[in-house]
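Just below sit the structures, each encoded as structure tokens.
What follows is calculated from the coordinates using simple rules that are stated; it is not laboratory data. Small disclaimer: the values here were computed from a predicted structure and weren't measured. Cβ atoms are built from the backbone, for glycine too; each structure is taken alone.
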Structure 1
Amino acid sequence: MISIDFLPKLVILLFSVVFHEVAHGWMALKKGDTTARDMGRLTLNPIPHIDPFGTIILPLMLIVIQSPILIGSAKPVPINPFYFKEPKRDMAIVGAAGPASNLLLAVIAAILFRLFVLLIPSGEMIQTMMVYGVIINLVLAFFNLMPVPPLDGSRIAAMFMNESTLEKYYRLERFGILIVIALLYFGVFRILIWPIVIQIASILIGPYGFYLLSAR
């Protein structure tokens, strides 16, 4: 059975993945690549960023099966590394901008959560939404840091590879989604990433935040 709070989760997820992609485009612009800006992708309007599978189908499937994690993606912003002065380094910086944006959103959501607890102690609904904001953005940040092409972690890992290794590495990109699904199926996320998310979340939202999650 789908819980009544699935809509706030989807709204938070949608905003978070859009913010993530805009961060990539914004950083690329700072590095000299105007492609995302020229194609109208430096906007928080979700419509240009929606990917039918990653933004809609995948999150809904996870909600229906009552998955303990909620992930999704927006349509990747177009990046042209030929504009970069140092393509490897700048591509790594652009790649890191996405997870960094989700960590920023997690911290902002945590600050708002603690403010709402102090100022609106009876407002459990809005407090819970902020807790969702923390958890969802931490999951997105660390999930995307996995060094599996085309996830952002692969752009960072590529900075440390020579051209021969890099060519072979990027051949994996065509199988990227299958590799990610396999890693999720075999519990890599639960074993390696979820404990990090929980540890950081415990600092950001404290025991009361986890109580709100368990009460839903």
Structure 2
Amino acid sequence: MITFPRPDGKLVEAYLVEPTDTENAPGVVVIQEWWGLDDEIKDAADRLAKAGYRALVPDLYEGEVALEANEAEHLMGGLDFAIAASHDIRGAVQYLKSTGSAKVAVTGFCMGGALTVLSAGNIPELDATVVWYGYPPLEYVDANAITKPMLAHWALHDEFFAIAGVDQLEEKFKLAGVNYDFHRYDAKHAFANPKSETRGLPPLEYNPQAAELAWDRTLNFLKKYLAK
């Protein structure tokens, strides 16, 4: 765990994992699901580090981790999304850039996916974004402010983030000329989290085939846009 400063000076704790070769390694800020900074989101960061990226996960819940859905809903409800995107996540991007990463992407899952969409239009320093099955209320998305490429993975049978909203978001992006690549999977919400089915929530389901395809696409995308 490390700490980094937000643009307003407040310190944020975060999980940082470095690749074997750190020289000029690009960075990826990884944003948690609504559960918090748990082992599953650390595993995602570890996977990125093994692929050659400096991965940083800011602790948006300041040490709290939810085990059940009602806890997660409570913690997410207390999070100011605008502040998280423009301060916590932006501070994480700035930290990676100031410590050796010439290019930095932001990626996030579920709640983190929604925050990644917001970050795309609110963090000028980032170089790319990868969204995993999450979007904010569409009225808060300023598509004209998104100037860097975005890859996004969506679940066709998502009961938390309806695919109809994805279609509307895509229309906004088309009109604004955003550089985006949307992929829709025959899967449920949180299909890339191996622990999804242990949460006791039927709308969640791990889909290993969809997860591996999404990860392959993600690593190819990051290589393309964050290459040294």
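Relative contact order in percent (Cα under 8 Å, 6 or more apart) was computed and gave 20; which structure, 1, 2, did it come from? It traces back to 1.
Given a computed value of 3.2 for distance in nm of label points 7 Å out along Cα→Cβ at positions 135 and 159, which structure among 1, 2 does it belong to? Computing distance in nm of label points 7 Å out along Cα→Cβ at positions 135 and 159 on every structure in 1, 2 gives 3.2 only for 1. With distance in nm of label points 7 Å out along Cα→Cβ at positions 63 and 103 coming out at 3.8, pick the structure among 1, 2 it was computed from. This figure was derived from 2. Highest-scoring entry among 1, 2, by distance in nm of label points 7 Å out along Cα→Cβ at positions 71 and 95, is 2. Of the structures labelled 1, 2, one was used to calculate helix-only ellipticity at 222 nm (-39500 (n - 2.57) for each DSSP H run of 4 or more, over all residues; to 500), giving -20500. Name it. Only one of 1, 2 returns -20500 for helix-only ellipticity at 222 nm (-39500 (n - 2.57) for each DSSP H run of 4 or more, over all residues; to 500), namely 1.
Once mean count of other Cβ atoms within 10 Å over residues 55-62 is evaluated on every structure in 1, 2, the highest one turns out to be 2.
If you line up 1, 2 by distance in nm of label points 7 Å out along Cα→Cβ at positions 175 and 191, the top spot, with the largest value, goes to 2.
Ranked by distance in nm of label points 7 Å out along Cα→Cβ at positions 47 and 119, structures 1, 2 are topped by 1, which has the highest value. For distance in nm of label points 7 Å out along Cα→Cβ at positions 7 and 199, the calculated result is 3.8, so let me know which of 1, 2 that is. The structure behind it is 1. A value of 16.0, 44 was derived for Rg and Dmax of the Cα atoms in Å; which structure in 1, 2 was it taken from? Checking each candidate, the match is 2.
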